[in-house]
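Okay, got some structures for you below.
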Structure 1
Amino acid sequence: MSVTTVRILAALAALVGCTLVYAAPGSVGETQKQPLNIHAIVMFFIFVAATLGITYWAAKRTKSASDYYAAGGGITGTQNGLAIAGDYMSAATLLGLTSLVYSQGFDGFIYCICFYVGWPIILFLMAERLRNLGKFTFADITSYRLDQTKVRTMAAVGSLTVVIFYLIAQMVGAGQLIKLLFGLEYWMAVVIVGVLMVIYVTFGGMIATTWVQIIKACLLLSGGTLVMLLAMSRFGFSFEELAKQAVAASPQGAKIMAPGTLLSDPVTAVSLSLGLMFGTAGLPHILMRFFTVPNANEARKSVFVATACVGFFFCVVGLMGLCAIVIVGQDPAFFTDGKAFGKMIGGGNMPAMHLAQAVGGNLLLGFLAAVAFATILAVVSGLALAGATAISHDLYANVIKKGKASEVDEVKVSKISSLGLGVLAVLLGIVFEKQNIAFLVGLTFGIAASCNFPVLFLSMYWKGLTTRGAVWGGIAGLVAAVAIVVCSKAVWVTVLGNPKPLFPYEQPALFSMPLAFFVAWLVSKLDHSAQAAKEKAAFEDQYVRAQTGFGAAGAAAH
């Protein structure tokens, strides 16, 4: 194995260590400047050049607030489905989940299923109503019949909290990776990521972001599928043969095909599952994508396509993990001590990259390295646009200006906000360079499941929800999720250095999400004000629009 290959694997280890919270946490180690990997650099420049060209094209087509926020509602269901899949599938999905299947077998695949099962909820319960009731953000739905100022403010706070926490994790991971690929200082690497992110969002808006996500999804799907097919060819494309050899090769033997440590702590397992399942339905950059299609039928179609792509990719990841047990696990060249199944070169999250190098050489390894960075770049662009939209559309246009802001001013504020978020992301990325930030992704899903999802779900389905109930329910979920994570081992012990955690569990959703639902229900039930009565009476009008789409924003002409 070449020195350059080892260095690229070290870079990817740093990336996944920053972004995959559900694997065992470990601090982000300091990395050193390294020589270039020509394959990865060439492919990376091709990707950046293509996406900058798309941004230029998109900028000429972005003429209104609808174009900027929602691509004028002119994205097809298939295109939007690929973009949603691109928003959801990350480098951590490819590298981290493959490593979980490699190390834990069946339990690793259960993690994949946890990530996956949130999509049917969005498809059957939310997609149609999101498109019919919303315009640019999910706060359009939560505030449809409630107090605009209070509910939008709370929704914007929840959205920005999710966006900022997620951005920190993504920026640190991207900075570490590009630092190794280009031999740059860490701060310069983070600045490059931030600049590209701001360019995509400021000039191209949702049109550019959508096509960046589509390209990234296609690259990730094709790269992972290619590695899987090349690996499966060694087993005659027989899953039975693969499973037999994996059981024979693994030090755990047949145990890799049965439930293991995941179920040893059922509370954490259930809490993790709830966070991943309902957190997906509360991520602002995912929800925002439903306003880019022309109607509810295309919204459902986009979820169907996204579900198919994500499900297929998780099957690929599962097969890659099993193939890595046989191909990588038994090859001493991939381990620092020269012993099979020992300490892996580049870290425990590297089976996918070692597998790519084993079956496709440095060319395939370089391709996946470039795809990993492209993945991060696409995700931060979507996050930045979601955060900027929450500031400009929810806070500025509807809270500060009370719905009287012009489209020109609103888009201007959004572009300034994206620049501000870019600067903030760069600064926080630099500050958190050497910190253990693994808890941030878990906190992101926990807040999305505990703050955004309960209020959004109740506003669509429960007539009795009032403004007071929505606000206090959202606050309760947000505060509880943050408090639980801060008091858990992930932060209280690992980050803050205290001897014992104040709360025994690290995943907040099992506790904070039911609390949010309960507080929203209780406060709404106790609210007998005249305003509450008007809000409940307005539900019938909302229900008709949710079911029929009458009055919903349509696609813009270009």
Structure 2
Amino acid sequence: MRAAAAVAEILKREGVQFLIGYPVNPIIEAAAEADIRTIIVRQERTGLHMADAVSRVTSADRIGVFCMQQGPGTENAFGGVAQAYGDSSPIVVLPAGYPRRLINVPPNFNAYLNYQHVTKWIEQVTQGASVPHALLRAFTQVKNGRPRPALVEIPADVFGEEVPEPLNYRPAPRLRSAPDPRDVENAAGLLVNAQRPVIYAGQGVHYAKGWEALRELAELLEAPVTTSLQGKSAFPEDHPLSLGSGGRAVPEPVHRFLSDADVIFGIGCSFATTSYGVTMPQGKTFIHATLDPHDLNKDVPAEHALIGDAKLTLEALGAAVKERLGGKPRGRKDAVAAEIQKIREPWLKQWLPKLTSDETPLSPYRVIWDLAHTVDPANTIITHDAGSPRDQLSPFWQSTVPLSYIGWGKTTQLGYGLGLAMGARLACPEKLCINVWGDAAIGFTGMDFETAVRERIPILSILMNNFSMAIELPIMQTATKKYGSTNISGHYADMAKAFGGYGERVETPDEIVPAIKRGIEATRNGQPALLEFITQKDYQYSMFGRG
């Protein structure tokens, strides 16, 4: 068996149903011969974003895999791998490499040397017989511990070498670890004795499938819950104890309750300092529960820590708290829920004029509000893009079921959302998969809407077109006035139609809902839809405590 065929067989055994890539890489043809669906994108970064989403929306039960050509393909792919690394997404990346006699000779691009800072695991295969071992190591790494990319570079002249048969390969195991029971008891005591505890849930809850355990602990403690942007949908946002999700823009209850907390319990999160996440207040007692000890004391001082799988941690903590409380809550829930509503209602009332605005150009908030009230949230997966779409969408979109929102933001590459929606639809074909983006983002990855058409991936793409990089207006006033540096343009509905998709431009409020319904109907008929809404240059966001 040749090495390329061995790779394809290993992918099948690992449960890979489709291989996303860009030629030339011999794995693509070998995968097709092995009946693995091959999906070819227009640029490498979007393909990596698609693979990223496959892993995210399945809690890594299915691992997204991407392959590309040596040289320019590997160079172009760097941003997609870096994004997955920053947001802790487990993908397997399989670049071809230059032939072994050239791979370390400048100026040839060497993936093994250049990707080391944006991968969890990386190696370069030097002989065909080593391929199975290298892939086993890669899949073991993405299935265990902190989820991040693993990369195996295979030089072009290795693909044709023989791999000994029979191929002795078993899928990599998934293993979990639980925190030290003494640490659990200590954390349980702190939480029970806290007067104003807040639970902050990250995406580790998604990967551990710890949603029910999180809900049980919150209801037992009668503690309010917020999430990171990546953790959004880990806790139902229609629950009385939900504060909403964090991010650069947040619902006011998130800000108020974190500011007034005495104990903040972070579960499945890194507490990483980022411009696109919640800023943790100082002077609080933090309990940091994470899978990765590298997170501890990196950004937030952790006086108390729990190292282990988020679900196992929540279950152990729930049992310890339950014992301390005599098996039932203390009757605080109604008071906590009432306090949340007392803050949320005036905050939402303040934003309702924008959310229900009849102005033209359209308020982007009106588009989001109508979208939220038109789709079935329980059967929808939605993601934002960088910039205004993220900050306009996340505070007001109510996620009620796990894995229904793909949040991101440790690094913020424009155009990321398109590939995420496409990958989500591949992994969850029964769901309506939506990306919300702006006219800046579509300039980066918009050509891959053609991939959605060609590869029969019927997503709903919501584009806010204000002919401007609006979020940059406050900091580029002179450049805009003198040189029009924030001005951009395009008729993107026509572009979608030219690619064979459904495209519609919407300019009046009364057409928002009908257009959304037509777009959804197009996706049901197997056609990707792009709805282009002509919107205001609005850069007001629900932000607190930021400049």
Structure 3
Amino acid sequence: MRPNWKAFSQHGEPRAIDWASPKQEEAFRYGPAPLCCSGGFGAAKTYALCLKALYLSDLYPKNRGVIARKVAKELGLTTQSTFFKLCPPAAYDPAFGGRRADSENYLRLAHSGSEILWLHLEDQDIDKVIRGLEINWFILDQAEEIGEDIFDTLLTRIGRWDQAEVPLEVLAQYGEREWPWKNPVTGKPNPPSYAMIACNPDAETHWIYKRFHPESPEWQEIYSQAGYRMISMPSWENKFLPKQNLEEMQRRDASWRRRFVDAEWGIPEGQIHDVKPESLIAGTQAIVDFLKVRCRLHRTLDHGDASPTCCAWWGIDREGNAFAYREYYKPNLLVSEHRKNIRQMSGDEKYTLNLADPSMFYKTMQKYGGRWSFSDDYADRNPKHGFDPVDALDWQPADNDEMGTRNLINEYLRLQGTGEIHRGTEPRQFGEVTVQPGQEIPRVHPITGQYGYWPRLFFIQKSEDLPDGCDQVIRQMRSQRRVRVGTDLGKPIFMDERNETIPDHAYDTVRYFISSRAAIPAQGIVRYGKRSFFGQRDELIRWKKRGGLSLLREQAERAAISRYAP
């Protein structure tokens, strides 16, 4: 029997939970592995986690946990408001040992004696506070506003509160299996540790996406093994959400709806570039080998000292299609290490353009008796300076005019055909595409050969077969957004300036390449069979260029002279 079952009951009877959606029930029942409830406005994600907090506090007497949010005012007005709708005054009745002290951000439940601490993260000393916590569970509300370091620190603090009790009936329900959570010294059973966060979707570069989203390479390779789970909760799945609220949200712009109603990640407001699925090509070594033969190759570099250094490899074919086919992205390494890694990944490939961040060429360092730049370090061939001459890389300054490059990138990303219009009066069939009169004629996909409307900027994705394919380049392209300055009739207003808080090291390599307007390879010479019509035509053209008519005239003159000579 739960210590507080009467406090949470209705008229002395247990109260059945009417779930807002199947996802809400799934979120409540998941654990103890880390859980992320990612959802739109009004999706009842905070409600589910607050209910889980009360359940853990009631199931395990003397348990202790934390509910945190970045802004103190929002913690009181929203998160605490939702929590105390679920937690009636009888649940913290002082007559039975309960205590509610809002000024101290403290709550102790009656009967069970479990404690809940409320934290806001505006205090400059919050790191010290968190590092001293001893808790068994935590909830971060609006976690997209909170740094990854806070989450990591809290992970190290759960499972440390050893005053909590595990009732005998709970141990009995576990059956013959051994209770897995025990004090390593005393062997006393401990409650399981729960890490729970609630958030609205954000960009693909966000730490929550990397750790929890099922499409994230980090989740697939690392965090899925630890049980990390994201449950997506769109607003329209909440059956208790008032119809007028949902209708009002549906009147907002498409980008806002996809993020805050449909709970889709990777769609930030004010998005600068729309990288469509048509721009992404599943990475295989065979495709890279094909591009290396068919394309003129280039490289672009964005050097970072403490921040990551990114190098992108490019190919451009005879139709002007651009392909990013390889990516190097490493932080906290010396220039000598970057040189070696990039040279090894490049192999014996030959590049037409090697473009780098123009700031690399500023001679800001005093070195070797003169002014020095990072570009000099990359090109240094002197073994006495600690560099291997084989790894030397010669870069040229790229065009860093961002505003002039944005539209050009979007032109490359635009779905397009050949540019020609079907002038006929009847529909024409191109592969599986039917073109009506007046429509643009589709073009052939440079890899698959299918007719359709395709972009001219493609990214070869990272995969098991291609571990050095594009990853950060795609994420950061999709994540770039403008600075928001306000709203007009519910629609957001943005400045032209880009949000500088979003990582852009890989994005810069795209800008450098597209702004270069790299030349396409020369057309190859097509050889036709000699017995074909075009083969015979080419033979006649070559015969004419060799003076064939003059030779024919001379032969005719000689034949005439020999015929009439005495």
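Quick notes on this one:
- Among 1, 2, 3, which structure scores highest (criterion: FRET efficiency 1/(1 + (r/R0)^6) of positions 296 and 480 (r between Cβ atoms, R0 = 30 Å, to 0.05)): 3
- Which of 1, 2, 3 yields -8500 [helix-only ellipticity at 222 nm (-39500 (n - 2.57) for each DSSP H run of 4 or more, over all residues; to 500), calculated]: 3
- If mean count of other Cβ atoms within 10 Å over residues 144-151 is computed and equals 19.4, the structure in 1, 2, 3: 1
- Looking across 1, 2, 3, the calculation of semi-axes √(5λ) of the Cα gyration tensor in Å that yields 38, 26, 22 traces back to 1.
Readers should treat all values here as calculations from the given coordinates under stated rules, not as data from a laboratory. Everything quoted here is computed from the prediction, not taken from an experiment. Cβ atoms are built from the backbone, for glycine too; each structure is taken alone.
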